[in-house]
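What follows draws every value from the coordinates through simple rules; no lab data is involved. On a predicted model such as this, the values are computed, not experimentally measured, just so you know. Cβ atoms are built from the backbone, for glycine too; each structure is taken alone.
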Structure P
């Protein structure tokens with residue numbers, strides 16, 4: 001019998017225990033910072049109704065929603081020749097649900113559904129997987145975790161700055177050097193109005209959003225293909241290519257959009273966020289980037305994107321202001337702003353730069369060698385004492401050759417091994433032989449000394 005070719009779908013991954021230790025290290029730092037700023041955790045289901053998801057991410061985004069076939073005989077909904085349907089018609093008939101594309105739209109649905117239970121402004125965070133039917137490549141997966149924080153029910157720009165503060169603190173703790181880039185959707189709308197083509201806002205946004213990937217010249221060619229004349233393309237290009245520091249760019253934008261109220265409002269919003277930063281300066285650069293668009297249709301104000309400066313991997317975090325996302329679900333005039341951290345890309349950056357601390361290589365800090373049944377009973381008592389102090393420890397389950405047990409400890413990267421044989425059991429001082437696996441040295445230690453040593457090491461990390 002030939003062996004079956006076993007694999008996971010492209011863009012999906014298994015995670016080993018070592019990888020999970022690293023991922024949980026990231027999640028725990030993000031979670032702790034979120035909670036420090038007063039955000040509370042919720043969860044939403046993996047699947048949402050397609051009526052909830054569709055039409056929120058633009059045409060490009062909608063194409064990337066994983067649709068879930070209806071249960072049972074889904075073909076019962078087809079009452080004529082399948083070839084008489086368009087793809088969209090057929091899709092709507094046989095699939096009523098989809099895997100969630102992001103955490104923001106389901107959050108808006110949650111707010112509407114639970115509006116009588118929550119207090120506004122409502123600060124929430126989520127750490128859950130999302131799915132996109134995208135082409136897998138470096139740093140881009142079909143299933144990946146997002147770590148989102150949103151505050152809904154407040155128009156204050158202090159919320160935007162708070163998201164920047166959280167981002168700065170999270171990446172400081174992770175050891176990743178970043179730069180924060182800002183723009184405003186109202187300025188993008190101002191560009192469309194400036195060239196007398198407000199109906200082409202989406203096309204302009206999509207083109208600008210590709211500048212980082214394909215370059216400004218190719219992005220402007222895409223705009224020309226949408227029917228924009230050379231003069232209009234040049235106006236947009238000149239705005240995107242504005243030079244100077246943030247203050248200089250703000251002054252130039254005010255001159256360009258002097259007669260466009262909405263764009264001026266967007267400029268003033270950015271100016272206020274930068275003013276907050278003057279009073280509590282972040283440790284990372286905050287840059288006004290007029291090529292920043294982010295193609296999600298629900299953004300209405302500030303747009304945020306964060307990039308690692310030492311690795312070329314695209315954005316590792318992003319977000320923005322949305323003024324009426326809940327209005328789509330029947331609860332108008334509730335403004336929100338949020339940010340999302342791509343845990344998988346963050347992990348890729350940290351692996352590439354070797355930023356994970358050594359203790360993320362294993363959960364077990366100390367292993368007891370198994371010398372036999374009598375010694376097992378002794379070790380079980382010691383293990384209980386260590387675990388009561390929060391120390392991760394284990395007893396090798398089988399009485400086999402010590403060499404095999406040591407090889408196991410080495411393979412698991414367990415830093416310490418206890419050898420508790422007959423002499424240690426009978427030791428009136430209660431001392432155990434502890435071997436440091438990194439140096440090979442051995443030392444007699446009491447249980448309390450072992451607890452202190454490991455606790456001190458963990459605190460240093």
Structure Q
């Protein structure tokens with residue numbers, strides 16, 4: 001059963017005669033543990049109709065590039081095969097998602113869509129809702145607890161949303177049942193963009209070619225599941241005490257897959273909670289509380305992608321110290337090419353450039369140093385966000401926007417006042433050396449480029 005709080009009508013259309021139930025898949029790019037897909041199948045069975053899945057592939061998503069598109073298309077190719085095994089056809093079209101959904105809806109009796117939290121995702125659904133004659137039903141599947149059920153307002157910090165989430169977690173932490181598809185759509189014919197060969201499909205897209213594909217990650221549910229299995233087996237037990245150490249790999253690496261909806265957070269949460277591991281609670285704090293705090297941020301704050309979206313105290317204290325002397329100033333190009341005096345920061349930036357991810361603790365340090373090395377806090381915010389969105393596989397994402405904002409004080413508290421930062425939390429290289437074998441991290445990143453002699 002799908003919780004009613006996940007389901008919302010976006011227009012007042014009426015169910016009519018049609019050839020199929022359409023599921024407009026955009027955010028939840030998976031065939032497993034997908035509430036929107038299962039809702040569409042159930043309604044299709046109820047109406048005696050097959051289900052057709054549509055995905056709108058736009059080559060002009062803001063700040064997306066070859067790295068992001070390759071990862072996404074690899075995942076979609078796997079989704080196509082998984083859906084076909086259930087008798088469901090996936091139709092990918094090179095079209096603006098809302099326009100493509102409207103066109104595909106003309107032969108549909110009912111339209112189902114998943115949910116996105118960013119401004120552009122919400123605008124797509126609003127645009128389609130105003131033009132689709134049939135009911136457009138949104139089913140939320142990329143959070144454990146629906147965003148408005150977790151909280152009805154923008155939360156100040158993890159401490160304020162945590163009790164709200166914990167009070168309802170058991171209610172939503174329930175397994176999903178897969179419905180049997182009663183009528184196949186595989187014999188139906190549509191004009192579509194061929195993604196059978198991801199490399200060929202990617203070559204035909206006109207998108208930014210730099211940065212290139214990640215050296216470390218391949219898209220798709222099967223790869224996400226393989227990484228999750230490995231983490232639960234060998235990393236979860238030590239997650240609580242070792243997650244912040246960038247010199248060792250005790251992370252799940254789920255963030256890229258969650259960003260593209262290639263794996264369900266509910267599926268991960270159930271696997272982790274049933275593991276019996278001593279690290280389960282710490283991991284669920286990150287997966288549910290912290291991640292869904294970022295959804296809360298972008299949903300309730302329409303300036304989430306700008307300096308002006310920060311709390312007033314953050315903006316005020318940073319601006320008050322904008323004229324403070326800075327020992328180092330770097331241009332965005334110098335930062336992008338990891339040409340600073342700081343070997344630890346350089347390693348973090350290089351890890352992101354090569355792999356499309358950065359160790360979480362180092363991403364905090366990385367953002368703090370950009371504040372310190374930029375002429376103004378506004379410039380620092382823009383630089384950090386552009387670099388994050390350009391290189392991270394999970395850039396352009398609620399977690400990414402919230403993570404950058406955290407470096408500037410969002411979801412944090414005021415600290416003792418100091419130059420440049422004011423009352424925003426400060427981090428330095430001495431802290432890295434005190435807490436970790438940080439040189440081990442530098443060597444690990446050096447090994448990624450085939451240079452195992454790298455050192456601090």
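Brief remarks follow.
- Value 19.2, calculated as mean count of other Cβ atoms within 10 Å over residues 245-252, assigned to which of P, Q: Q
- Test item: mean count of other Cβ atoms within 10 Å over residues 69-76 calculated as 23.9, pick one of P, Q: Q
- Per FRET efficiency 1/(1 + (r/R0)^6) of positions 349 and 413 (r between Cβ atoms, R0 = 30 Å, to 0.05), the highest-valued of structures P, Q: P
- Read-out Cα extents along the principal axes in Å, for residues 117-356 alone, computed value 69, 48, 44, structure in P, Q: Q
- Entry that produces 115 once volume of the Cα convex hull per residue in Å³, for residues 237-428 alone is calculated, selected from P, Q: Q
- semi-axes √(5λ) of the Cα gyration tensor in Å from the coordinates reads 39, 23, 22; which among P, Q: Q
- Test item: distance in nm of label points 7 Å out along Cα→Cβ at positions 149 and 325 calculated as 1.6, pick one of P, Q: P
- Entry that produces 2.7 once distance in nm of label points 7 Å out along Cα→Cβ at positions 181 and 397 is calculated, selected from P, Q: Q
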